[in-house]
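Next up, some structures in structure tokens.
Please treat every number below as a calculation from the coordinates, not as lab data. Here the structure is a predicted model, which is why all the values come from computation and not from measurement. Cβ atoms are built from the backbone, for glycine too; each structure is taken alone.
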Structure P
Amino acid sequence: MTNNQIRFEDGATYERYMGQWSQLAGKTFLDWLAPKAGLRWLDVGCGNGAFTELLVERCAPVSVHGVDPSEGQLAYARTRPASRIAQFHQGDAMALPFPDDSFDVAVMPLVIFFVPEPAKGVAEMARVTCPNGIVTAYGWDMLGGGFPYETLLNEMRGLGLPVPEPPNPGAASINTLRDLWTEAGLEAVETREIVVQRTFADFDDYWVTVLGAPSVGAKLTAMASEELERLKEILHARLPADAAGSITYSARANAVKGRVTN
């Protein structure tokens, strides 16, 4: 891995930076998935529990297990109301700590590009999902410009600044997702695009959010004050506000689902 490796350790800062985006995309994703109630769910790469909370609220699961490598993120997840149902475990997406056929649905929300070997992660989800169960995921279209903070990253690159990147930024492209699911032997594979919008109260709300970001925040705060101010001015111009001063823009994710064979 490079020095630009992204690590998420602080659940609270992640919540402001990405948790809200995760739930915005997650709502559309779950509407598309349309799962029945009473299922056993596995949330792979659950992070601070943003999506876990959503599926507990919307899907009436009989059980939920979340897995993530970060104890800091899991500690935050355990403070959520979802913890009345969900159990959270430290673990690796490529070596899930569960027996075969343990779940009805295995989901990987906003994670597949962080998995060093995505095919191994998909195979593990298929292994722990029962026959006729669903293996599914959604992730930002990183290479297609769908990442929620793509404008920020582009301007950082334009200034010659290092930008943190996941190990496999193209893993959530539509074609790659379809190939990964098909090659894992999953049936009835379907994909779809998800477009969501988020509104920041004003530019200061946006700026404070990115300064506290687990991925780019440290890079920004390490910049010389003059350079940081220049970047701030560029972004202010690139993200126009409405009459009330709020800033609204879109992000795009891709989703995939497939069924485990009998």
Structure Q
Amino acid sequence: MNKSDAMNRKLIFLDVDGTLTPPGGYEPPESALRAVRRARELGHKVFLCSGRNYGMLEPLHKFGFDGGIASCGGYVYAGDEVLYDCPLTEEQKHKLITLMSDEGVFLSIEGKDYSYGDERARDFLEQGRNRYLTSMIEAVWVGLGPKPLDEYDGCPIYKVVFTCTDTRQIEPAKAAFGDELQFIVHDFSEDDCFFGEIINRKFDKGSAARMAAEALGFDMADTIGFGDSRIDIELIEAVGTSVCMGDGSEYLKEHSDLVCPPTNEDGIEWAFRKLGLI
């Protein structure tokens, strides 16, 4: 690689669910994998950037990536090197789970290697609520294998996912932790079925991208971020060039530099070509 090529290298961050893969999936389309392989051959670096924990990203490692941002920024790695590791404190973890459980909220709690899900959430969704969320949860349960919540072993927790019928159910926890934790309700929630994530305010996908760029020697102007949902906004705002999937959040599209076709319509490969990465 000559000096000019090296100067044109980019650091690319790919959200997973709804971006690199269908929601809940673990097999990217061949066109996306082809684009990633070619970009890396040309000297670019490609990171996964997901709300999934490290364990849920592992099935994707076999396809070839340079590192990853897991748990929305709570765990960041480049190759075998851990760049950042920030679980909830024990006090936050226990009080948060208690407050949410007391309000009847269905929880999924995510450690580094495993996720522990309340299987009652699947039963709740199968009653005809929120078809999109039901299909995603089913895909996760089949493909990524979270353990039952009652098998939780006390390991450090990086993120909590919740499902509830009324946002008032999360108010006690927000009152207790609003200054420390973000309570994000996703756009695809419906009137009697709300789905969201609770994330430490110490980090987000954007701060994690800046950390990875610094560690690898990239200027942020030479970073590119791909996402599809509101939870990707910090990444989209942090990177030099931002891309939203065509079937993604309208809010995210408004804040992105480029909108590409959906995942299952070869959107990643289309965008890589459009941006001159391949």
For this session: Match the computed value 30, 13, 5 of semi-axes √(5λ) of the Cα gyration tensor in Å, for residues 184-231 alone to one of the structures P, Q, and report its label.
Result: Q
Seminar exercise, completed: Highest-scoring structure on distance in nm of label points 7 Å out along Cα→Cβ at positions 56 and 240 (candidates P, Q) is P
For this session: Looking at mean count of other Cβ atoms within 10 Å over residues 160-167, point out which structure of P, Q has the largest value.
Result: Q
Problem set entry | At a computed 19, 15, 12 (semi-axes √(5λ) of the Cα gyration tensor in Å, for residues 24-103 alone), which of P, Q | P
